[in-house]
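Each in structure tokens, the structures are laid out below.
Every read-out reported here was derived from the displayed coordinates using simple, explicitly stated rules and does not represent laboratory data. All values derive from a computational prediction rather than experimental measurement. Cβ atoms are built from the backbone, for glycine too; each structure is taken alone.
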Structure 1
């Protein structure tokens, strides 16, 4: 099944989930030529926000993809307090929910390093090109180094 990230993000938006698009998909939004297999978001890891996220994906068969047997997502007011990240498989694709972005910080810092974009009559927060470069430099993985090269080139062409 082909991932449908826009539909997945739209569902989060419609439920009022507080999130910022980060990672590979944010790089694509900024102009990189990558293919990404998942959507990474940084979100506020409060019980209220995580329960909204669960509601948004409830009918998409969400499971924790990093657990043996891929345990079904089941969040409660109480157990939400124990999560720092959620790595989910859904019927619309993989969704990685992160509470902290290396090189930037927690959700409140991340949202301050984002810009608003519009797609399909929806408004989304996405990391700025500068913040993406910062986070990718902090991660320093091989695919991050390739992204940095592209992001810096895109940033340079935008200035001209």
Structure 2
């Protein structure tokens, strides 16, 4: 992030645990992106020059548009591979919602898959039968699941339509 060494060291110590980025940290997606910024800029240029949209979330890379030519995907795969990163799966969606990082995307809106609503329902049912520390864990789980669903609902319209 082109900081002075003392500032970079302070930021690194604040954002890591025993020298590693903690899994699940809210900072993880941001640092993961900036750790490979040059790669994502090169990939974004390929997408943009072909009239496509690039979406990156942690390690999920999505290229979308009315038609995504195989040659464009190959060009992007070469950039990723040349950087030392690896891609391990490729999904394609035609005439149905795409699932991107656990969110279903259509031309009109974003929405959560049914399995997310089911998890919340089951967590609420489980709350009835627990007490003490287990109840606190269950309440926390419900809050987390509800928060995920709320984030999807509150996503700005322009972001929904870009995906």
Structure 3
């Protein structure tokens, strides 16, 4: 990675399970994910899937494709990010959010059938632009307005 990648947190979202998640003013994050955030299905959470990232740019592209989606939280993301090129992210990249939080990208999010309620073309239309799933390396407070930077391990 030649240039440092940066972005900003637009929204922090949490919910009782399922979609959508709702924006919250801030949230504590630890190894299991955001405090108070739940998942309807066990495979949607866990240590390797503790935080879900989605981009404002992907929302815009999906809206241009005719998907009636309104950010934040429509796709069940925990962090809505703007200004970060999700196409160049890789598994293993470290994301530093604010002064405390460190995340590690574990996997690209695979869209599931839950998203059919948003658009009948899902999950196919979402493939390749469905976000990333992260482990929590160092917990702390997440809030809108925080800057995010990416560091790729050597």
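Have a look at 1, 2, 3 and say which one yields -1500 for helix-only ellipticity at 222 nm (-39500 (n - 2.57) for each DSSP H run of 4 or more, over all residues; to 500), as calculated. Working shown, then result.
Numbers: 1: -12000; 2: -17000; 3: -1500.
Source structure for this number: 3.
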With relative contact order in percent (Cα under 8 Å, 6 or more apart) derived as 35, matching label from 1, 2, 3: 3
Structure responsible for 2.0, with distance in nm of label points 7 Å out along Cα→Cβ at positions 106 and 138 calculated and labels 1, 2, 3 on offer: 3
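Which of 1, 2, 3 yields -0.19, -1.05, -1.32 for log10 I(q)/I(0) by the Debye sum over Cα atoms at q = 0.08, 0.18, 0.20 Å⁻¹, as computed? Intermediate results must be reported in sequence, preceding the final value.
Working: 1: -0.22, -1.13, -1.36; 2: -0.35, -1.22, -1.30; 3: -0.19, -1.05, -1.32.
Computed on structure 3.
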Parent structure of the calculated result 16.6, given that mean count of other Cβ atoms within 10 Å over residues 26-33 is the read-out and 1, 2, 3 the choices: 3
